[in-house]
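Pasting the structures in now, so scroll down.
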Structure P
Amino acid sequence: MMDSIHSDQAFEDSGRFLFGLAYRLLGTRAEAEDVVQDTYLKWRDADRPALANPRAWLTSVCTRHCLDILRSAQRTRMEYVGTWLPEPIQGLDERTPELAVEISSSLSTAFLLLLERLAPKERAAYLLHDIFELDYGDIATMLEVNEAACRKLVSRARDSVGRERSDYAPARERQSLLLDAFRHAIADGAIDPLARLLADEVTLCADGGGKVPTLRETLHGRAAVLAFIVGPLREYWQAYEWHETELNGACGVMLRDGNEAVATLSLAWDAQGCVAAFYIVRNPDKLAGLQPL
């Protein structure tokens, strides 16, 4: 009985880690939850007393399942209607003594979109080594490659995303200042306070999944983005309740129509603390998991 309790506790201790890994690999809450559940079912049926390192075993099972999903998802992403964005997620806090992850950078929408450029094994190797700080040898075993190949996977991933990756996020006060300026632009059309906080080459994109009306193409440049915010977006968003919340490790906005979430807004920043990108999620399937505030 004690062995069973101890083994179940080992899974419980790894649960948040496994979900955080699966979410970063897949970009959707529902799929990440399914992977963790499947990992538990395999764990329940495993010869647990024989496992020398339960955490490594659980990580291997979780990672391999995610890789299977990623391979099948690549075709689906190519056929996606409009812009694909990761599913917004609230309050995933993994900052424990055992797992000190800088969630504001590795959970951000901008970072997850960079990961979309990588092949599945590159993505897994890069996350496991550079974000979760696992050893090359352990990762090689999980991915069923030799250590030299594992190092090459991580190196290629760094070459692909490293030059554009920014871990910079301004203080929460500045993030809130931007959201206040955005809200005033929506409420009364005042664009000057917002314009001063935008990068020259700011972009704005939206994910409706072909299920609700939204932008199909990404907007580029301050003039185009501001025109959209105080034009079509203002007309639409004035009808809904505005709630500031934490999304993907940073300040964000959820719009609600009563108890239903109808949109989220997330941001990316440049090194000067200006907004480099707006990400709007409208796809109702990706909003269903958000909690009422």
Structure Q
Amino acid sequence: MKELRTSPSMTAERPAEVHPSAVVDPRAELDYGVVIGPGTVVGPEVKIGAQTWIGPNVVLDGRIVIGSRNKIFPGACLGLEPQDLKYRGAPTEVVIGDGNTIRECVTINRATDEGEKTSIGDGNLLMAYCHLGHNCELGNGIVMSNAIQVAGHVVIEDRAVIGGCLGIHQFVHIGGLAMVGGMTRVDRDVPPYCLVEGHPGRIRGLNRVGLRRSGIDKKERGELRQLQEIWTLLFRSEHVIAEGIELARKKHLMPAAEHLCEFMQASIQKGRRGPMPATQLIN
């Protein structure tokens, strides 16, 4: 078995290890403990943080910053040009945080225009064959199941869970702790804390299981109960959403309910890509 050769960018810590068949541009920056697998290609503007593992046959190109303790599995292609006809070669970037798991054949494209970026936070799991288009923004602790196709300019907030084999329309915003069922057509904003499913997608109720697991009531006693009350006012009452928000804000809102109202206010201002409607079914 051939020995791994050491990257030029070694530190006093355990040096980076690069497989002999990998192609790593000498200008790339590899922190200590980085492992580069066989057949992987790393471009000149790539920066990889400490203890990140890059599996076989991965392509890292363009301006891309990857944090520490990430795992990137075989066949992933990160940082390549956006699939956007408006792209004119601007030096945009992809920024990935710490502790993410990016599974087989995931693709993440850099942004379109000067000064823009595609960004991913910390502790996310992107399962095999997911695609993130240009200018997407992901928070922390998100779980994306297999074969999710995310168009450009999508925002996904912390701890959302998205089922597999679905598409997310450009400019859609998915709120934190939302749960999107597999094969749902996501063409409108998904409010935080909600359970969404269907083709086209519809709000079915609160994501009760996710909320309980999150311990939402531990910081503010009664927060889950108030969130249910405000959710019902917005989606199950005779009031239109704008009226419901106005009525809700007459109360002393805890953080979760306030976030839901702020999200809905911003979403309805978007117009056609505003909030997803609710169904009459109750979870």
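Read-outs throughout are calculated quantities, based only on the coordinates presented, and are distinct from any laboratory measurement. Everything quoted here is computed from the prediction, not taken from an experiment. Cβ atoms are built from the backbone, for glycine too; each structure is taken alone.
One of P, Q was used to compute P(r) over Cα pairs in 10 Å bins from 0, in percent, and the result was 6, 26, 33, 21, 10, 3, 0. Which label is that?
Among P, Q, the structure yielding 6, 26, 33, 21, 10, 3, 0 for P(r) over Cα pairs in 10 Å bins from 0, in percent is P.
Who wins on FRET efficiency 1/(1 + (r/R0)^6) of positions 48 and 88 (r between Cβ atoms, R0 = 35 Å, to 0.05) among P, Q, i.e. which is largest?
Q
State the single structure among P, Q that was used to calculate helix-only ellipticity at 222 nm (-39500 (n - 2.57) for each DSSP H run of 4 or more, over all residues; to 500), giving -5000.
Q
Kindly point out which one of P, Q the value 20.1 was derived from, the read-out being mean count of other Cβ atoms within 10 Å over residues 80-87.
Derived from P, not from the others.
Thinking of P, Q, which structure, once distance in nm of label points 7 Å out along Cα→Cβ at positions 56 and 240 is computed, gives back 5.9?
Q
Determine which structure produced the value 19 for relative contact order in percent (Cα under 8 Å, 6 or more apart), calculated from the coordinates; the candidates are P, Q.
Of the structures listed, the value fits P.
Here distance in nm of label points 7 Å out along Cα→Cβ at positions 160 and 256 has been calculated and equals 3.8, so which of P, Q was it run on?
Only structure P yields this read-out.
Comparing structures P, Q by FRET efficiency 1/(1 + (r/R0)^6) of positions 136 and 200 (r between Cβ atoms, R0 = 25 Å, to 0.05), which one has the largest value?
That would be structure Q.
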